[in-house]
1. Using helix-only ellipticity at 222 nm (-39500 (n - 2.57) for each DSSP H run of 4 or more, over all residues; to 500) as the calculated read-out, with -13500 as its value, let me know the right label among P, Q.
2. Determine which structure produced the value 10.5 for mean count of other Cβ atoms within 10 Å over residues 117-124, calculated from the coordinates; the candidates are P, Q.
3. Work out the source of 1, 5, 10, 13, 14, 13, 12, 10, 8, 6, 5, 2, 1, 0 here, i.e. which of P, Q gives that when P(r) over Cα pairs in 5 Å bins from 0, in percent, for residues 205-468 alone is computed.
4. Which of P, Q yields 17 for relative contact order in percent (Cα under 8 Å, 6 or more apart), as computed?
5. For structures P, Q, calculate distance in nm of label points 7 Å out along Cα→Cβ at positions 141 and 381 and state which one comes out highest.
6. A value of 15.7, 44 was derived for Rg and Dmax of the Cα atoms in Å, for residues 109-196 alone; which structure in P, Q was it taken from?
7. When FRET efficiency 1/(1 + (r/R0)^6) of positions 357 and 413 (r between Cβ atoms, R0 = 35 Å, to 0.05) is compared over structures P, Q, which one is greatest?
8. Here Rg/Rh (Cα atoms, Kirkwood Rh) was calculated and came to 0.98; which of the structures P, Q was it taken from?
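Throughout, read-outs are computed from the coordinates displayed, never taken from laboratory work. In this text, all values refer to a predicted model and were calculated from it rather than measured experimentally. Cβ atoms are built from the backbone, for glycine too; each structure is taken alone.
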Structure P
């Protein structure tokens, strides 16, 4: 069974890049009928932010990225928070020491800096293993513990996104497994966690690709191999009576564990496409987008399209469609440019897809204060008019306020209009007076109002861009509004005529 995971660090808000790192492994697990694990990697206590874990969990739940195992749900391989797993890492570390594959680091930071300067003076790359102590002290847990790279070699591996990759022995070094405070480094902890939790596919950002050779050297030390190697080694152990055939991993897990598939996603790029998206470039908290009225369906759809497509022209995908069509092989290798305007367009499309009842339930926090006393029926009518024009739920107040209270006249909407500004005040007043007289005589249905408006064009000789725009501004004093005849019908005859008179008096 496929088992994927998302393992964020609670060091602040969760942004779009974090969520995509959860989405891709989630889609793969759901598609293959596997399990999706949520694990909190909180060993970097210096950067830990109180409340960040709950923010991560709440954001994933809002998006519909549900996990099978992890915080709030439990599971058979817990704990799912790294600081609660210290004894697990200590057990594995002791085994590496017993096998001569890890050692206590006796050097001070000043000594290590001296080694770096020595290597620099010799014009050689600094490798800690070149300064490895011949007789390291007995490890008592108070010193950093380093992996001992026995046989630096060239590693070749297949990334289902990036293709065939390799790295030479020059990038392999004795890296720290456990820090002096007893907490593991990421390089150690995530491999132990993945092994104990049976993770089969590790999908993460491209920034980790340069570290994969290190991970492979640790996999080898623990006796965790890729599938073909694992099978061959098992066969060799049966034929070789002198071989115990038991690796550290098999001994501690009580079962063989095959190295997971390692996949690296392309970066999400800044809007200019020249660098990785950062906070200065708009990597906002997903919570901010939620507050701004972005739908979870739109956010999932948008993030899935950042670096993946199904090979068709389709742009809108439901979560079920994403699960059905997703594949790592269709994830592109190049970075995907972050385009917030596309997110807004996509959100508007998803708003249009919602039923009026569903949308009404979602916009509850967004109504203008003036709508508090209005009936549900009236508010649904208003919402039905503006649904096709909303790009975000947060636009609801500015698009509907005039349905619930008298707007304040703002003649800059007329003077700032390219066509209307060409009319003199007397011409504007005359057109509005003619419109008021015609509407006074009209029946008050959307169809009848539209007939009256069309007749006004013939009567005045004006174009819709002038006549209709002037009436719309005079009755709403808003920068935009729904279809004019529908707007006037819902405002009511008395309100419409009174607002036209106010506009005439104001002009």
Structure Q
């Protein structure tokens, strides 16, 4: 039954493929060459992607690939092919699995294609126009809530546009979040092709507004003229510590990337920052700590455990870290075989153990190992903890959240994390460039299966105890709505 439902869903999403669409003047690629590309893509996902069948059964993947093969009955250009194959990559249900159009195609789109000349944001499931880069000068579009575009609701559009990129598990908040800014217009183009104009129905206004599609150059020029006096948002340090009141402190950790922290933060080093911050917290007798992970999309492995060490007892945080294979040979019998490789020699030999099925599993105590952290910190915190999360909380940021949620160490505020509660497939990644379409797919090799309590549904991220979605005015001003909620609602109740 599940297989039948999946097939129906995939076929429904694919129906618009049969309609004529204008994706631009690009050379057509022979049908057989496209099918050869699909064979290599299937082999790569099947042989190399360690989490490929975590959430999507193999028979459903096979059925979807066969459906796309059957739909390719003639030569296609690269964007027509992209629309068919992108949902296949999204079946990985792993946000580290990324897809990129060839550089030359992207450059041509930026100079020749026409897009909806607006930037957007989803606040929860409500779609708002953020900036107006159109030729409509006599009507205030910015800040207006969008009820429909060409007769389709935002929710229906997210289902369609969101089919073109992956998110962890079944986390829907990412599909909305990733369409922020100009991404909405770009993915609208990827799905519908170039339209001369669109009709946008705005809340509270009876008649739709007709917006003419424009080139990137024209959109940028309109935005520059219209918003040149806007104040630029102040750059926030990647590592923040401040006292909010006599007994409440805030720590914002907006990245786990050691390279980015060293290059962009005045703190330079996460370990030193944490030690100094928690020493101050202890000296000032802080009772409540807010940890902001809402912009932390991960970075260097181990930093999530380093932060967790200031709150929780050490334990084995991963049930296992596995790679499906050391190397995969992709061969469609026509094109030159492609080799995808996972570990270097020493890491494969010293830090991993080969299993009977040919996969590799990380040893518990060598190298990064499986434990939450290596060393107990000097200044642990035992007071009340709030953790702010969002769809951008991802990879290492979500792993920290997973551990804290599993162990019941914090109250979570914001929106569901973008990273899966059960873990993710990331680590080493190999780039597969399909020989004929030249589309690149980055395929992650390591499946990190977390040791968490079964508190959340399969395929979910961490779901906050208190859902907080900013208003448009809070979003426009860059205000931290979740932090405001903690201070005015939660703390005032205690």
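1. Label of the source structure: P.
2. P
3. Q
4. Q
5. P
6. The structure behind it is P.
7. P
8. It must be structure Q, since only it matches.
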